[in-house]
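Next up, some structures in structure tokens.
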Structure P
Amino acid sequence: MTADPATPPIAIDRLGPLDVPEVIRFLDEDPVVNVYLLALVLRDALARPRDEWWAARRAGHMTALVHMGAGSGAVLPFGDDDEALRALGRMAAGRLDLLPARFQVIGPALAVDHLRACFPGPTPPPRLERRQLYLALAADLRHAIAPLPELRQARREDYAMLYESGAALRAEELLEDPRDVDAIAYARRVEEDCRDGFTYVWRDARGLVFRASVSALTADAAQVSGVWTAPEHRGHGIATRALAELCSRLLARSREVCLFVNDFNVPALAVYRRIGFRERLAWASAFFDRRRPPLPISRA
């Protein structure tokens, strides 16, 4: 949406607990694309002290919003009002110093692009940029694939394998080793993976062959992330079978399963489409590190 002279002006407001019903109504315009934001709202009720939620309104009607996580470094915009997103971008640009040195902007490509366009010139370019596709799977689109009872939730005894595979996954996807970036925080995250029930593994006599996590869960959608197959076992249908099993279980709790994938990852896209995932919209991620120069963009 692009404003014209007759369009009401934009007002920017910081949100709090009293705004929860309005925020949920706005995000419910697409509860699958917004599952992660909705899960944050349901978890914290806009009341986490260090996190900020900002909205752009026209004539009192919300048209765009952004979440800024002071702890996570996650900047998550949503909306289709170009002018409102740019206004939020200018607001966010003035508050970047409240974020950690490492932060990331993730969301619908249009919203991410508008927000980033307003960042000040001195802001270093992203360490890494990714253009992605947001995919979703509903029960009636799922293709029948043999069940996999061996897929299970991670347990404490999986720690060593999750630690190594998680580092390999991050190095492959984000071109960095989390053990070098922040070894203590990474080890803590692996411990959480072993106990929170949202990381699933397929482990047998060959070792850990597959892992994936559920990063957000509501009645409308379950978002899957961190899908990884051991390199030596790729190309043999493992990811297709394991992810299809995970989706089957998630669809018993949510109406759709969703994820986003790099647009150049042809093998992963083939797996997701084989299971029945369909494209919903263009997605984008930009990872900033004010302590380091950007990496060259690789599409291989």
Structure Q
Amino acid sequence: MRNFHDLIKARWAEGKFVCVGLDPDMDRMPEHLKERCRSAELPVHRPDPSTVVEFCESIIAATKDLVCAYKPNSAFFEGLGHSGIEALLEVIGTAHQLAPHVPVILDAKRADIDNTNKGYIKSAFDLLGADAITVHPYLGKQALQPFLARKEKGIIVLCRTSNKGAGEFQDIRVQTVGSEPGSIVSAKLYEIVAAQVAHEWNANGNCALVVGATYPAELARVRQIVGELPILIPGIGVQGGDLEKTVAAGKDSRGRGMIINSSRSILYASSGEDYAEAARRETLKLHKAIKSCLEEVTV
């Protein structure tokens, strides 16, 4: 049985920390793929899903030896309708075939009451075959228990996200019960989420957090709170996250623990027929840059 945490730890042991986000946006795809849809008289916003599959599979084939994970974003597939879900199923299946030792994270940001979550779980894990999924914490541990009970899967909880407006709620300072009897401490909401996930939710050792590279100080604070817990780190590339600061803030005590995601800067490195080769070059560039950052940090 595939186990997300075993898979990701094995990739870290090989020095692999790049996660390629699979976000197939037809507006940004190579021109020859757009032209294929135009020739078939398909609207650009509703392309033949086989084009999306071909695009993603080419990226996977070109980068499989360099990455620690792939992260398809379900929204880009769901926007294609029912055939988009079939495309997502095929992309995940192909990732397992071409890169059997690389885990697949479904970026779906799910969560609801516990009974409804069972449907999300069946879809993500049992039908699509994802190794991990992103979820939001707002409904609390009890509601997310069906996710947490899947010991072999990665449950990656939104904590301090990479978007510009993330602090609207995540930075709110609240009072909570401290570790000493009767004590009250003040903390930001994202800090409480980090502590709860690491110390209260992770009984099965299958939790991780999402913290954006665009907020390195907050990333460092989360790492301080959670110890060795894996952190999925979006925001490198187009969003402008600083890689050197990210690695310094995000690495665990062994120089691991990071799943550093890049999507658009890898996927759309070229608009020509060499898009897969260009994606490989960008992935290799990021891989080497992370390695260099780690070497500098440990000197």
Structure R
Amino acid sequence: MLQLQTLDYQKIERASEKRKKILHIFIYLLLALWAVVVLFPFYWMILTSVKSQGAYDAELVPAFFTLRPTLQNYVTAFSAVKLGRYFFNSVLFTVVTTALMMVVIIPAAYAFSRLNFRGKNLAFTAFLALMMIPNELVIITNFVTITNLGLRNTFTGLILPSVTSVFYIYLLKENFAGVSDNLYYAAKVDGTSDFKYMCKVMIPVCRPTVVTVVLLKIIECWNNYVWPHLITDNEAYFLVSNGIQEIRQSGFGRENVPGMMAAVVVISVPLIVLFLLFRKQVMAGVARGGTKG
């Protein structure tokens, strides 16, 4: 009787393991299918960028591979339009804006999380209420302000409205608040100033979140389209997002699709490389953002 029960248990266990394997295979197939769907546009963009214009125009049915790749489209993209200028403008705008924003939001987040002052909770609540204002209204207000200050068609006008973020302050504030109070009290006993404690303790401890905020801001600046389009009509200040639109509308973008795709690849590569380099920090920062302590 005991032997029969053992055999029955083994059969049930094998059946359960078989079901788990089938379920895992099904999940992996779905994930693989989803990966193909997500990555296919990038593959198609790169594939088109390495096709010659003659080969691309001669295709009645789009080919999913090419036996004669060429890099001439990348040379053409830089020589036919001001892609290098757009790229430099975007790098300058992104680096300066991100650096200034971190200088602003880190002390603000530290103040809300660690310092005690009258009206702190009320001020933070009012600060969060700003997130409820539609972005369109903020853009209109910023546009009128920058125009009245005479900062249109300047890098100052491009950068100034983007040097702070309520959401990023909130995200950092929650992470700073999760650091043990004992570290703060021990540092104060040793005579450490708040500024030194913020730089030497808080930022290193919350480094994954800080890196995540930096990367998110870089992506935001790099892909920014509406504000640069409103505040400047001078090609000397175009960012890559506006430059791509200008390329698409010009004769080059309409006549040379592979060249257009080459320009898009050049613009997309920096963000992809940044994510691959810092993906572990991004994942750690997102995970820390959902926990406390």
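Where a number appears in this text, it was derived from the coordinates with a stated rule and is not lab data. What you see is a predicted model, and the numbers here were worked out from it, not measured in a lab. Cβ atoms are built from the backbone, for glycine too; each structure is taken alone.
Looking across P, Q, R, the calculation of relative contact order in percent (Cα under 8 Å, 6 or more apart) that yields 30 traces back to R. Here helix-only ellipticity at 222 nm (-39500 (n - 2.57) for each DSSP H run of 4 or more, over all residues; to 500) was derived from just one of the structures P, Q, R, and that gives -13000; the source is Q.
If FRET efficiency 1/(1 + (r/R0)^6) of positions 156 and 180 (r between Cβ atoms, R0 = 35 Å, to 0.05) comes out at 0.30 when worked out from the coordinates, which of P, Q, R was used? The correct label is R. With distance in nm of label points 7 Å out along Cα→Cβ at positions 188 and 204 coming out at 2.1, pick the structure among P, Q, R it was computed from. Label of the originating structure: R. Quick one: Cα extents along the principal axes in Å came out at 76, 72, 34 when computed from one of P, Q, R, so which one is it? The correct label is R.
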